[in-house]
Structure I
């Protein structure tokens, strides 16, 4: 075993799971990725098989360790990160009782209305930092109460994807503040479950996992996994939490005046806050930071990269096959096409609300729109319109957060 320190980070996103092994200087040493798909039962219902997250975590960790040039025993810890606001109901052994309901799912609009009418939007926002929207967990939990009462009664724990993987790796039931702060049941002023909200909506506190500060060592890797991967005994497992909060730390958003934009399935604009910060118009949310004891102002765009993936999967079969044969990325082929188009996509405009809209509109019934098409347009114009549509939404939300903080020292806008 060498003196060098390496960390394995598992990130279970919406469309795939990645494990990266980093050096203590932040250099990527090895990595592996596995794509998966959700289950679209209707335009508004999106489920996911939790087994794919566990499989993705296990297999990408296994591959990353296999590619790691050092001894597996040199890996000092495993960190877990995941998408947020997706949840799974499990039994006492951590076995999922049903498919997960994805964060993009919009089935619980009537339950969101019920929360608005009973608790009030202002109270929810001041306690949890969240706008009342079916994006977050509480409305979907209420939907399960109403439509699957037996499932709700059988539930031992309510877990985020991050929490499910922590349990798989260690056997421990916990969550962290960043994940809990996306449930609409967590008081971000006190960093604890809000008893008043739990009682008001008949959510038993016993099904909620114990919340810990992000960065907490929550257990050690199970002996069976240690043996399988040949990792060191008693390998610590760290709860890092939400993917966007972790990305903000990685991008250096750790002090007032700093803001970042991170795009994957959706796009997220985050600005550091030293104390809970609220918008009188509730256009953006306030969430727990991965820097324990700090906060973030956040604007979310539900579908950005996922719109590009939708285009790739439905209108770029030839490019996908070519990419597979040449072992390159199909997106690189598509991106090369826009070099021959002009700014403004020759008049085509895309509104990228393919799963409802989040900040600043918060309309779960919003839909995507591609307009301005003529017989003179090329596919490259459509591709550029997709990318420009993302950027317009991002720029709008950057301006809102800048107006709220009055302290952003600089912003970088993407140029296409």
Structure II
């Protein structure tokens, strides 16, 4: 067993000027793309608002998925993840800042959700007004973020406090709070998916939808955790990260890509052989009018990681794993695009152009900026965690 004094010390992270410059450039690219779309290309309003909504969701999902990953591992008393815990903590702390990006898109809600046009509701949407009405929708919106933000910051407080004041009840308190978050997350991750995505196609519904959105969120978060872990290992910020940690992250990426595909095909087949017009319209629009992206989605998010991560060695090579993570992250951006654009914009106006390619750079820069600010405020690794040594000295079977 490795002794604590033999474990390499993590280098305190300093958010340098060079990194800030690169993030500033990325943010500028995104803003230029948005301004081009609004003022020069004069793209349809629905396309502008849909892109803002899409990127706000992607920003939120990265932090929320990471917080879930941390709490599940904590509740399960997982030891391997302690060395990357501060990555997940800091990603989770970005959650409340997603509110700003959602609020920016609020003026365009009538372009996104047909049910907001209360004066022109058909019979099907009228029957859903008890749930799909703006006051109740806003109450749910505020409640989601209040709960997620509370748990993100409270769990962080427990974790960081143990760095300076180790206590015997630390793990018990951390696990208990994690358990409550998972219960809340199980409910709110589904209902928020109904509110923010499924209700875009107001006549359509799927009982699998909440799970499907969760699986994509989780895989996207794992992809970002992999990329940050590899970078922090490369620059000696987290020298204790090794091929064993990458192997486990690779297994999660591999396994939950299969889980995502399982939910995708289950939802598709149930609707296909049910052949009910109110349900099939969702896929008819995507197969007929978004044909290329429809098949790219399954290829990039399932076939590619399934084949690329099949072997043990593939999951242990930092550069190789990073490339796969980047491709899968882009893939789940496409998945969200397909969830939003057909219903909110329609095939006549939807496209992949400068706006769709450039705007994500702004949100990615904002996410990394906030992540790094929070990461800088605590030790890179929780050295007083009871499982810290085990996390630095374990092997995959």
Structure III
């Protein structure tokens, strides 16, 4: 028994309409409303979201720079052992009256630093060193809040690409480890010897730089997405050189941590020689020999100087090669600023050494290392961007 054509037409039209609805993408707002779990974001972030997240990460990077400088002042003013307790929440509130100050000061009086170094210190003098350690700790907590709250907001609002979430969670974990490392470092100076372990101090410093690298690089990725592969051999060589220079700058940070930790900047305050020697004869007096690289003032300072000399020769070469290569105008600007920052940092280091590490110069030199690193990261990132036509020059 057959069916007439006119009766089939409505059925065919309905089936076609159903197929169109089935294949139509679901609106993102409907997904958010119907989903029982937070909307975790699109695979590709839009331009506005990228910019907002990048600005937030750059703000966090600037705060890491600030706490690095404050940490330098805290170390150079010998303020780091003035707070003898670790109270992540209530520690935000400083002593508010005379009684609270006296209680806090009495706790400090029980430390080896007070008994061996600052015996007889007045309460007013104690308030001076307390300020820098307190500021350093409060800044650390503030960075944690400024990072966590916007992160949760962006995440729950679906502003983050799924691939970005693990990176940001990793940065947050590093921040928590940094807080723990800071207290672990302070504890080393509260027993017997009133000086923190230079190994722990170097680890604390290195973690700060690692957190900065992670934040800054992710921000650069968000501001200039789309890294590509170049077929230009000269640019590939520049990329490799940039990587190894980053390793060298990292070495300078670590060696600088050991210089600071054992106060090697207070010795051999001459330049370019070290008290008349290229390598002082007492550079390997500690046994076993390898401990000299960490505990011997002469060798630790020599290692730091050697890294600076390498940068002084390699960075101008990188600048020259970059100017000759087919790279973006932004890369040319980055390499020029990097060159200038390296020589400014070397000059600052020499002045700091010759003047036996005054507080202002020592803190500026520590902050200058992060400026050098930031410019090098920017250059490395620009060298990895795909070619963009008119933005490139020879």
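Given a value of 19.6 for mean count of other Cβ atoms within 10 Å over residues 129-136, calculated from one of I, II, III, which structure does it belong to? Source structure for this number: III.
In terms of FRET efficiency 1/(1 + (r/R0)^6) of positions 57 and 265 (r between Cβ atoms, R0 = 25 Å, to 0.05), the structure with the greatest value among I, II, III is I. When mean projected area of the Cα convex hull in nm², for residues 153-200 alone is calculated, the result is 4.0; to which of the structures I, II, III does this value belong? Comparing all candidates, it corresponds to I.
Each of I, II, III could give relative contact order in percent (Cα under 8 Å, 6 or more apart), but the derived value 35 comes from II. With respect to mean count of other Cβ atoms within 10 Å over residues 281-288, the largest value across structures I, II, III is given by I. Each of I, II, III could give P(r) over Cα pairs in 10 Å bins from 0, in percent, for residues 73-312 alone, but the derived value 6, 24, 31, 24, 11, 3, 0 comes from II.
Bear in mind that the values in this text are calculations on the coordinates, not laboratory data. None of these values were measured; they are calculated from a predicted model. Cβ atoms are built from the backbone, for glycine too; each structure is taken alone.
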